[in-house]
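Next come the structures, one after another.
Nothing in this text is a laboratory measurement; each read-out follows from the coordinates by a stated rule. None of the values given here were measured: they were computed from a predicted structure. Cβ atoms are built from the backbone, for glycine too; each structure is taken alone.
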Structure I
Amino acid sequence: MDDILLKYLPERAVEPCLQLIKTSGVNLKIVNKRVTRHGDYRRLPNGLHQITINATLNKYRFLITLVHEIAHLAAFQQYGRHIKPHGKEWKRTFQYLMLPFIRPEIFPSRLLPLLARHFKNPKASSDTDAFLSMALKHYDPNQPEKTYIFQLPLGSVFRIYNGKLFKKGNKRVKRYECIEVASGKVYLFQPNAEVELIRD
C-alpha cells in the first residue's frame, strides 16, 4: 500500500495517511477521472466504508481530497449520521485531521498561506476557494494552458466540459451570471471554472 500511495501523495504524507486509512477502516479505491468530483465517501450496504478518489489529481489535491473524505467518515462516527455532510461537525473534523499536514515538508511554501486561510472555514469543495484551486492547478502534470471565466471579457461565449455553450454576464458577489445559449437559463459560475473560449 505504501508504494501505491507514494505514487499519489507527497512522500512525507504517505505514512500518516496510511495510519488514517487503517484507523478509520476505510477501503480506498483510486478511480478514473470524474469531471464533477475529485472524490467521494460512501457507506456500503454491507456496512463497510469506501472512499474513491480520482487517479488524475496532483499529489497535493489528492491529499486534501483523501483527508476531506476520511473526515466525512470520522464526523459521522463521532456525531452520528444525521449531521449535515459539510456542516460544522465535518468542518471541525476536517480541520483537525488536516492540521498535521499543513507543513513545508509536505506542501510547497506558496500553498501554505492559502491552505491556512482555506482551513479557517473549509468549504464543501476546495474548488469553491478560487485562489487555492488555481494555485493547486499549477501542480497538475502535463496540463495545457487553461482559460478561466474570470479572464474572459463580458459577453464572450464559452464552452464547458460537457459541450454546452454559455455567454458570460455580470459578476455577483463572487460568481458570474452566465446565460446558457440553447435555453436562455441563467447559471452561476465560480471565477476559476475552466472553459474554452469560442468568441469574445
Structure II
Amino acid sequence: MAEQNNVDPKLKAALDLGPVLLFFAGYLLFRDGSYTIGGTAYSGFVLVTAAFVPILALSTFLLWRLTGTLSKMQVVTLVLVVVFGGLTVWLNDERFFKMKPTLIYLIFGGLLGIGLLRGQSWLRLVLEGMIPLDHEGWMKLTRRLTAFFLGLALLNEIVWRTMSTDAWVTFKTFGLTAAVFLFFMSQGRLFRDHGTSDD
C-alpha cells in the first residue's frame, strides 16, 4: 500500500472531485429524460444518483488503497451518500439526495460545536498534522468552521426547497466546493498569527 506522500496530487484530486463532476455531467446528459426500469419510471436525476453511489464508493476505496487512510469526513460522507442515495432510488424521490449535504454539514457542525462546549477543538484531532496552529488558533478556527458548516446546511435547505433541480445541482457541484475553498483562503491571517511552524 502506497504512502500518502507518494500519491500523485493530480490523481488524488481526480478521485476526490471526479465523482462529483461525473454526477454533474451525467445529470446534464440525462436530466430531460424518463427511464423505465422494471416497470418503474425514473427521472434522469434518480438514474444518475443510482450511478453516483457505486462510483463514489469505488473512488473512496481507491483513495484508501493509495493513501492507507481515510478522513472521518470521507467515511461519513460515503455512508450518507449510500443511505440517502439508496433511499432516493428505492423510493424514487429525489428529495432524499438533496437533503444529504444538509445532514453532512449539520453532523460536522454539531460535532465541532459539542467539542467547543467542552472547551476542546475536535477539529485539531483531525487536522493537527496538516495545519500547525497554537491552541488559540485551533479554537478560533473551530468556532468559525462550526458557524460555516451550520450556515452551509441552512443554505442547502433554502436552495433545494426554493429553486429548481438544475440550480441545486449547479450549487452542489460548484457552489459548495467554492465556498469551502474560499473559507480556508479567507483564514490566511489566522494561520499567520497563530501558526506554529516556520514553513
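Suppose Rg and Dmax of the Cα atoms in Å works out to 18.3, 53; of I, II, which structure was it derived from?
I
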>> When mean count of other Cβ atoms within 10 Å over residues 62-69 is compared over structures I, II, which one is greatest?
In response: I
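Can you tell which of I, II yields -10000 when helix-only ellipticity at 222 nm (-39500 (n - 2.57) for each DSSP H run of 4 or more, over all residues; to 500) is derived from it?
I
Which structure, out of I, II, was distance in nm of label points 7 Å out along Cα→Cβ at positions 86 and 110 derived from, given a value of 2.6?
On the way: I: 2.6; II: 2.0.
Among I, II, the structure yielding 2.6 for distance in nm of label points 7 Å out along Cα→Cβ at positions 86 and 110 is I.
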> If relative contact order in percent (Cα under 8 Å, 6 or more apart) comes out at 14 when worked out from the coordinates, which of I, II was used?
Replying inline: I
